[in-house]
Structure I
Amino acid sequence: MDHFLYRDGALYAEDVPVAEIAAAVGSPCYIYSTATLLRHFRLFDEALEGTEHLVCYAMKAASNQAILKTLADAGAGMDVVSQGEYLRAKAAGVPGDKIVFSGVGKTEEEIRTALSGGIRQFNVESEPEMVEINRVAQELGKTAPITIRVNPDVDAKTHAKIATGKSENKFGIPISRAKEVYALAASLPALDVVGIDCHIGSQLTELEPFALAYQKVAELTESLRAEGHNIRRLDLGGGLGIPYTRSNDAPPLPVEYGQLIKDTLGHLGCEIEIEPGRLIAGNAGIMLSKVIYVKSGEDRDFLIIDGAMNDLIRPAMYEAHHDIVPVVEATPGVEPRPYDIVGPVCESGDTFAKGRNMPPLDAGDLIAFRSAGAYGAVMASEYNSRPLIPEVLVNGDQFAVIRKRPSFDEMINRDTMPEWL
């Protein structure tokens, strides 16, 4: 469910007409719904009711300060994967004891920053990283709380570029080596080994891969406890998918996912952490764009729009599907037409859809890309010297620009000339 619905033939974001935002802000732009963000966070929180838990929003999905503060005020922790994300979370008012630091390549500076500013735990991905965290913690006179990410070699049945739990992926340590790695961790004096971390991928549409992975985590927990490790926290990552189409083939609901966690791991008495990102932010955002030209080709028609692959790269990068709808609802009975929907960037990959059935559209008409709240704005670039597009947050009948569109001068003036030019 989201809060982008038609009323009297016009697309609204909560109680604000999308066309009103376009008139004030211009296009293209991202528009987020506060109500959807909060609803999806609460679905996860309620799904784990009855267990000690923390829902840590995976802020790589959408990391604007206003989004982070909205979720933090509702009780969310944060899952970060870089120093910049850590500092963003802190700037949004998230306390260190609600921030989990993931990622395979944590640098000395990142470790030092997190230990100095406060951290709930590091999710450790390798033995060299573990040794480095111990060294930095000793230098600072601190104890670093860690979990160790195990790779359960489970096929998440998702896109190859977002699968993380198979043996060939770069993430975590093989679960078969867990005992020796935990023994090493226990021998390092500045580490507090609090639990196990496991994350198998993103955009999962079935529960079975989670069940297989969590059964392995349960067995490992009992085995490590038998060897004297105080395993008291299980970080299960995120990955639950969202419906990118309006078909009936919807991914499992958070309540079903929560019940699976309780069924497979509830008997262990561990605190549970989950790190959803896409399901919280994905359907909470749209990308608004405007038709520049309608071009007739030899065997197809093109909608050339002002949004481009640098603004929303998922279709070019992942062959991802987004439902695309007109901002003015089609009149009943109007026959749709197939269009290739493309942007103005000088790449054939700047194609959002091929042969997509849409009502007849003209230059100046607005369209909206649904389910664009996750991995949209955060992956945008200034390719072709196109300024980053604005982000807008809606709350009821109010809206505010939460990241403005930079001017061309602001974009160009970030460059500096060497003294010899």
Structure II
Amino acid sequence: MHSFHYKDGSLHCEDVNLATLAKEHGSPLYVYSAHTFRDHYTRLDAALGDLDHHIAYAVKANSNLSILRLLNELGSGFDIVSGGELYRVLQAGGSGSQCTFAGVGKTRDELKYALENDIYCINAESIAELELINEVAKDLGLTAPVAVRVNPNVDAKTHKYISTGKSENKFGIDFELVSELYDRAAGFTNLNLRGLQMHIGSQLRSITPFIEAIERVAPLVQQLKAAHNIEFFSIGGGVGIIYDPALESGSPDWWAQQNDDELTIEKYATEIVPRLKKLGLRILLEPGRYIAGNAGVLLTECLYEKKGSAKTFKVVDSGMNDLIRPALYEGHHQIVPIREDQRTPLVKADVVGPICESGDFFCQDRDIADVQSGDLLALMSAGAYGFTMASNYNTRPMPAEILVDATEAKVIRRRQSLEDLIALEK
């Protein structure tokens, strides 16, 4: 679900007209729905019921301070992958004790920063990393809480760039080596073996890989609980969202088109909760895209229509520097007009940006609204891995970000100026 809908002939976020926001703040423009963030978090929390669980939102999905503060107020924890993300959580009112620190390449300074801020757990991905964590903790006179990330060698059947649970991926430690590694790490004087972690990939739309991974790793969890008294089992994130509606109808009301095979959070919980309850441990989850993805859109203005012998192009003022998913891993975003009366007729075209790269497109050969110069489009489901992956490529300023809460719209990041682009340079 999300909170974007047509009202009085124009696309709205909650009760705010997106055309009005674009007129006031310009484009490109990211717009987020506070209601959608709250709804997705609380639905997941409720679906897990009385399972002893902790939701750690994946900061990398959308790290704006206002978003982090909103989730912190709901009781969310945070999954971080850098010292910078920890800094963001702290600035948003969170604490290190709410954070799990993941990632394969943590530096000595980042580990020191995390331990000094009472990190809940550091998820290690190699024996070399465990040795470094132990060394840093010893220098600080502390005991470092750690978990090892196990690679269960389960095929998540997602795009190769966001698959993380197979033996050829850089993440985690081979399943067969984990038990011996825990025995070895138990001898490190400044480590506390707090849990076990896994994450098999992102944007999963089937329950099968989750079940396969949990059932494969559950016996190892029980073994480590008996041998090392671990406290938690983190099953990672990965629940996907709908980017590509069954019908590209020009309507953002895609949930009306879902079929019985779609993975909902309720179906997810129904399958995993019984399998996890019997482990008798706290269960950590690390959702990012599920909470943030459908909570945001990217507004962009059509600059020109360009017709060639082979194709029609709709050239817009936003590009791969603002939203790189289509260029990076063929990510699909539904593209709808802001004006409701432009939902039909449709025309087959490419929607392309101003960046000097052939890969700078949002869609190719798709039936879309026949917008012309000055008309606005919304790229749906842009709340996750949109702004956080944006860049200044081609020396283009970053868009502004707006958070809508019912009738109120707040600027939560101002648009970069040209002066901002060179402020750190000499």
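Bear in mind that the values in this text are calculations on the coordinates, not laboratory data. Keep in mind that this is a model prediction, so the values were computed, not measured.
Brief remarks on what is shown
- Of the structures I, II, the one that 22, 15, 10 was derived from, the read-out being semi-axes √(5λ) of the Cα gyration tensor in Å, for residues 296-343 alone: I
- When volume of the Cα convex hull per residue in Å³, for residues 320-391 alone is computed for each of I, II, the largest belongs to: I
- Structure (I, II) behind the derived value 69, 62, 42 of Cα extents along the principal axes in Å: I
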